[in-house]
1. With relative contact order in percent (Cα under 8 Å, 6 or more apart) as the yardstick, tell me which of P, Q scores highest.
2. Hey, Rg and Dmax of the Cα atoms in Å derived from one of P, Q reads 19.5, 59; which structure?
3. Work out which structure the value -9000 belongs to, where helix-only ellipticity at 222 nm (-39500 (n - 2.57) for each DSSP H run of 4 or more, over all residues; to 500) was derived from one of P, Q.
Structure P
Amino acid sequence: MIPRLLAVLLATGALTACATEPARFYAAVAMTKAQQNSSVPTDSGIYYRADSGEWRHFGPRILGIGSIAAEPGNPEHLLIASADGVIRSTDGGRTWRKTTGWEVVDVRAIAFDPLNPRQAYAATQWGPLRSADAGATWQLAQQGLAKLYTQTVIADRAQSGRALIGAEDGIYVSTDAAHSWQRVDSSPETTILRLVQSGVEARLLLAGTQHRGAWLSRDGGATWAQTDPGSATANLYAAALNPHDSAVMAVGGWDTGVRISTDGGATWADRTAGLPVKHVFVLAFDPEVKGRLWASVFEEGSFYSDDLGLTWLDGGLHGAYGFDYVFVPPVRR
């Protein structure tokens, strides 16, 4: 009976797909270098990278798409952060529906709770939102915030109901699923531009800030300290932690290029040589290709490096102003 079942699975491709299907790589961009005049944004939004290396447009044709998030364990359920609100699909992107009201605009980032995927958070320029039904409905989540401007959020993968958000005056943490927030006193009093959590060590977090450079936390975001003196006064829009090695990290920004540390933030090196300009808005380590780093360079497209920035290769999306890179893993059975 078992060999017969195995033969059926192999014949249908079910077993092979589960074992070999890679993560889907999404990019949120605007093609600002050669913007087309049209009533519908035909060349901006979400793209995904096909196996051939070609980038293909995905999702609704709407303006100002900043990011995309997939429900953990259910890559068919997607949420898009856009200038027009939160856009939701429950069928893998075949159909979409707006799930926020007219009053919600300028959504910059979305995160699902990995331990409770029904819980989701959104960062907007008018304050954070929370959802208890996987993004079908949303509520304001502003209690405890001194200022409402937010553009980056993470859901702690080690503790359900715990989230961190980057605000205009520092980093805030919630332990009650965003019903209330408390400012982390040791975080810098400036706008937080990017927050990321390590996939190797959950207590390791990295933040990029406005005019205050890069900041690290080694205790899950309870305390923060500045790192990388070479970018201490820079605007860092990009931050990335290697999912295979917690000692390897990267930051990037305007006139800063790409900076890499291979020793947990003790020392940093400029790895911008080989890129067309020093304006970097997004960085991400590829979870499928060990050591590969992706960079979105302002209006020049995407580039990738397999040697931690010593050399760079053209990754497509020419003319793009990048907002985010997102890797969505398939369901492994």
Structure Q
Amino acid sequence: MKIAIVGAGVAGSYLLNRLDGHEVECFEMRPQDKWYTVCAWGTSEPYISEMVKRAGFNFQDYVLHKGSKMTVDTGHGTFDIKLSGLVSYDKHRLCEDMLKGKKMHWGTQVKQLDARFADFDLVVDATGMQRALLPKIKNDIIVPCVEYQVKSNKFPWDDFYIKPYHGLTGYLWFFPLGEGMAHIGAGELHGGYKGELEAMLKKYDCEVIRKIGRPVRIVPPAYCQPFSEGKVVGVGESIGTVFPMLGEGIIPSMQCAELFIENIDDMEAYAEEVLKRTDIYAKVFRFVKSKMDGDFSIMRNFPDLLSVYLYMHRNERRFGLQTKLSDLMKLANA
């Protein structure tokens, strides 16, 4: 097949290295010298290592910091979550390496199928939050985010730190990158973080390396249909592969890419597999949405909360952290 990939983020760059036997080209809207992969660069080392190996790379070459605990600040106190594989890694360098030697069209804005795609059998919409080539999502929820890559020797934390906002409308994060470097950022549904990050930059005497960040879609795949239209098919965040509670889309988007590869000749089967594999995302979303709307009730929402706990507990290797129901209850009451 001749396949076009629109978007050179984690899903697009990973697919470029996994579609062996196909003729593949990638269209990226940013010029190469302005292209940069956003997010806090946190992921589960044991899980992602296997996937990165399939693409021909050694994940260990990109690890920056191996976490032992994550401090959660609820505003009423803190508690620690023991980590079992959560790391920060150089996501930009890995994606950059995955694009090397590939047929790239840099600085190419794609808003619709046009004559450029006439000879392609499939066009993959890997444009993330933009979802440029698929129908817009009804009742979409986009969380504004800002992040800084900084350097300082005055941080009070030497490991992962997050502070959820009231109602789980977002959270502030500190992800260490080693040698005094870190990502500090925040995302909040109503933009309530504004000013807080700037105060942190001043308080900890930070040298700002770059200001990055972009909005994140938190509605799950069940709310992001259709996944395909004509010869266009969505992969990654364009069809909602962000775990709503954590705002993490690296591994989910790579998992989605694998499902696409497995079902490349059958888009209906692809859609069924995506919905099946992300069924828990809908339950997580219902829990998060009830908190955001101020409509959370332990009695009414406990079944979804229990499902989230059981899923994360069974998949600790996937998330890189040890899950306790008591910790989720603390978050539920934040």
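A short reminder: the numbers here are calculations on the coordinates, not readings from a lab. Please read these numbers as outputs of a predicted model, since none were measured by experiment.
1. Values: P: 13; Q: 21.
Ranking P, Q on relative contact order in percent (Cα under 8 Å, 6 or more apart), first place is Q.
2. The read-out comes from structure Q.
3. So the calculation was done on Q.
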